[in-house]
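Every number here is computed from the coordinates shown, using simple stated rules; none is lab data. Everything numeric in this text was worked out from a predicted model, so none of it was measured. Cβ atoms are built from the backbone, for glycine too; each structure is taken alone.
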Structure P
Amino acid sequence: MFTINSQNPTVRFILCILLFLIVVYPISIYGQKEKSTMTITSALTGKYPPFSYFGTDGKLTGFDVDISKEIARRMDVKLELVTTEWDGILAGLLAGKYDVIIGSMAITPERENQVNFSMPYYHSGAQLFIHRDNPDKVYSIEECRGKRIATGLGETYQHYLEVNYPEVNVITLKSTAEIFTLLEQKRITGFVSDRLVGTWQINKSGRPFVPVGDMLYREDIAIPVRSENKILLSKINKALMEIKEDGTLQEIHNKYFGGGKVQSGEQNEIMPNIVIIRKLLRGFAITIGIALISIFIGFVLAVPCGILLTYRKGVLAVPSMISRTIVDFIRGTPILIQLLFVWMGLGLSPYIAAITTLGINTMAYMAEVIRAGLMSVDPGQARAAQALGLSKIQRFRFVIWPQAFRIAVPPLMNSVVALTKDTALISIISIPEVIREAQSIISVTFEPGKYYFITAVLFFVVTFPLMKLAGQLEKKIKQKGYVYD
C-alpha cells in the first residue's frame, strides 16, 4: 500500500506548492482579472485643439487625450473617453456621468467648492488676441473698454473679464471656430483664450491673429473628481507624480508645444474627405435613428393621451385632467431644459435621456393633433352609429377614429418634421449625432460655414420629402371631403 510521509521536508514542500496552486494562485488570477476590468471614465470636449480634438484619421487625439491614456496605464485601468459640451461638463461630473475631467480645467475657488482637484499637470495663462490689422488700435486689455471681446462659453476668462473689466463688452460663443469667423470679419475686437491654445489654433488655421500685451493671469490646470472619490484622487496624483518625475509629462508637452510651436506631425495635414464623410454620415444615422424611435414612442403615447383630452366626462374626468396638465407643461417649457433635466436630474444615460425627452415632447404635440382630429368628426356620425346598434368601442373603432386619423395625418407629419429638426439639440448631452460630428470637424478645419451648411442639407434631404408628403396627403383628404373648407 502506497503512503505519504507528511513529516518528510520534500513532501511538505510539494504539499505547500500544491496548496498555493490550488488556492492562492486562482485567487491572484481572479484578482488580476477583476483589476483589469476596472474602468475610469474621463470627460473632455473633443473640440479644444491641441488638447482634445478629432485628428485627420477621425480619432480623438490631443495633449489631454495622451495624458488620460498615460494616467490610466499607470493606474492599470481601462480608459473610456466621453466627449461633452464644456459649459455643462462640471455639472455632468457632479451628476456622476463620468469619474474625472481630464480636459484642461483651471483651478478656481468656485470650482474647488464643488469638487476636489488633483495636483496641477501644467500651467498656462489668459492672453488677449487681436486681428493683425488691429482696426480698433488696442494693445492691451485695458484699452478694450466698450469693445467686443469674445470668450468660450463656460470658460474662466468670461468671469475674469466681467469682474475685472466690467466696461469690456464680453460675448460668449460655443466654439473657437465661431470666434475666429467673427474676428476675421472684424465684427469683434479680439478674444481671450489660453496662451498655448490660442497660439496653436492660430497657427493651425493660418488666421491673421496675433497676441498683444502681457498675460492677464496665470492658471493652474488640474484634474477634478467628485469630493467623495478621495481614493481615486490619490491614485491620480500618484500617476501624475510618476509621469512628471520620469519625464513622460514633458515628452507629451513637447510633442504639442515644444519650442512654443506645435510639434505634432498633423499640423500641416488636412482631414481626408473620406473621414469627414464617414463622420457626418455616422452622426446623421444616429440622428435619424433616435428620431425614428422617438416618433414611434411619441405616437404610441399620443393616441391614448389625445383620447383622454377629448373625452373629459365620467370616469375619464380625472385622467383627462392629468393628461391636460402634463401636455400643457411639456408644451410650455423649452425642450432643451427638459433634455438637461432628464439627463442630469434623473441620471439617465445620454441615449435614453434623448429618446425619453424627444418621445414625450412629441407625444404632447401629437396628442393635441389627435384631439383636434377627434373633435373635427361630426357628432352625427357617432349618433348614427349608435342608432345602428354599435357599442361605444365599435363606434370609436369603425366610425370616429378612421375619420379623425385621416384628418390628423398632415399635422402629424409636421410634428415628425419638427422632431427630426429638434434632434439637433441632443448634441449638448454628449451624443455623437450629426451636429456634434460637424463641430468636431470644424474644430480641426476651422470652416464652420461649409460644414454647418452641409449639415443643413442633410436635414433638408430628409425633411423636405416629408413636408411635400404632408401637403399631398392634405390635398387628397380635402378631395375626399374629410376636411371642411
Structure Q
Amino acid sequence: MQRTISPLDGSVYLERELAGARAIEMALDAAAKARKAWKNVAVADRVAIVRRMVEWCVARADTLGEELTRQMGRPIAYTPNEIRRGFQERALYMASIAESALQDIQVERETRFIRREPLGVVLVVAPWNYPWLTSVNAVVPAILAGNSVILKMAAQTPLVAERYAEAFAAAGLPEGVFQFLHLSHEQAAKVIADPRIGFVAFTGSVPGGHAVQQAAAARFVATGLELGGKDPAYVRADAPFDHTVENVVDGTYFNSGQSCCGVERIYVARPIFKRFVDAFVDLTKKYKLGNPLDKETTLGPMVRTEAANLVRSQVRDALGKGARALIEPKSFSADKEGTPYLAPQVLVEVNHGMQVMTEESFGPVVGIMPVDSDDEAIRLMNDSRYGLTASIWTSDADAAVRIGNEIETGTCFMNRCDYLDPALAWTGVKDSGRGCTLSRLGLEAFTRPKSFHLRTAP
C-alpha cells in the first residue's frame, strides 16, 4: 500500500495499491504493442491529441491545483498556475515545433536521408515538487516523437499520473500509448531492467539517479537524468537593484525553496552587500507562513517534517561554524519544531566550509557572501558538485555572457532565475545530471537516428 501523507496536517490524504506483477506485465506488453502503431501516426495528429490533452488540464486547473496543494503543500494561490502557465507553455511549445523538429534530414540528394526513429517504450519517473512541470518535460516530447509512455509518479503526488491518464483518454490517445503505474523503488528498478523499456527519463535526487543507472547498467538503454542543484546567484554592483532583490527573493523561497533550480547561495559585490542584504531580509519578512489552503498564504509547509529537519540541521551547522542568522523564526507564528512548517532564513558570515553553501538544501534557507571581483564570484560559483543553473544580475549583457561562459552550469540566466524556457535545452552538468529535455534537442532526445540510402540499380 502506498500512502500520501498531506503536509498540511499530517493526515493520510490518499492510499493507492502498488501495481502487482500481473499489472506491470500487462502495462509493459500494452505499451510495447501500442508504440508500433503510434510511431506511424502522423506527427500532426499526435500534436492535435497533445493540444486536446492540455486543454482538458487547463480547464480543470483550479481542481488540479487544489489537489496538488493537499498532496505536497504549495499554497493554493500558486498551484493552479503550474498547470495554466508552465505546463501549458511547455507542452504547447513542444507541440508547435514537433513537425519541423522531427522531419527527415535530407543529405545532399533525395536518395539519402536520416529519419528520427522513436525509442520505443519510455519510462518517465517524476518527482513531487513540480509534478506537472517535471513530467511534461518528458511525457509530451516522448509521445510527440512517436513513443509510448509509462509514468511512475512520486508517491507524494499520485493523482497527477491519474489525471494525465484521464486527460489523454479524453483527448483520444490510442489505448496503451500512455499508462501509469504506482510502483515501489524496487519495482521501478525491475521495470527499468525490462528489455521492453527503450529509455528512462528520471527527475529526482542524485542517489535516485545512481539507482536508475544501476538498474539500467545490464542493458544498452539510455537514461536522461535531471538531478539536484545548488544554484548560485551573483549580484554585481551594476545590478538593477530593486528588480534583483524582488526576483532573487522569489527564486529563493518559491515553493518553500523546494526547486531543483531555485537559488540556494548568493554572492554579492562588496560595495552593495549591506544594502542588498538589508533589502533581501526586509522582503523575506513579508512572507506569510501558514495553511496553504488559505489564499493569503505565500509560504506553505515543506513536503514532510524530515525535509524541514534537514534544513534545520544545515542552519545549526552554519551557526555552529560562525554564521549569523538574520531572521527570527518566532516572528513567523506557524514555524514549529517537529512539523514541516519552517520559517524562511537568511544567513550571512557564511563560507564553503558550511553545508548550507555546498550541499543541496531544498528548503527556505539561503547563505549570502560578499565578493570582491567577477573572478572570485566565478570561482565560488564553480566550487560545487552541482551545475544546473546560475544567475547573473547586472546591467552589462557582455559581462553576463563573459561570466556565464566560465560558469560550469547547464543554464546561465541574466536578471532572472528559476525558470525553464521551453525553447532552450534544459540540462545539467556534474552531479546535476546528463541529457536534456525541452527545445528541439529535447524532442530529438526521444529518438534515434536511422539512415536511408536509396540506390537505383543501373
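Things to note:
- Mean count of other Cβ atoms within 10 Å over residues 340-347 - structure with the largest value, from P, Q: Q
- Which of P, Q yields 6.9 [distance in nm of label points 7 Å out along Cα→Cβ at positions 44 and 388, calculated]: P
- Parent structure of the calculated result -17500, given that helix-only ellipticity at 222 nm (-39500 (n - 2.57) for each DSSP H run of 4 or more, over all residues; to 500) is the read-out and P, Q the choices: P
- Once volume of the Cα convex hull per residue in Å³, for residues 356-419 alone is computed for every structure in P, Q, the highest value turns out to be that of Q.
- At a computed 19.1 (mean count of other Cβ atoms within 10 Å over residues 68-75), which of P, Q: P
- Rg/Rh (Cα atoms, Kirkwood Rh) - structure with the largest value, from P, Q: P
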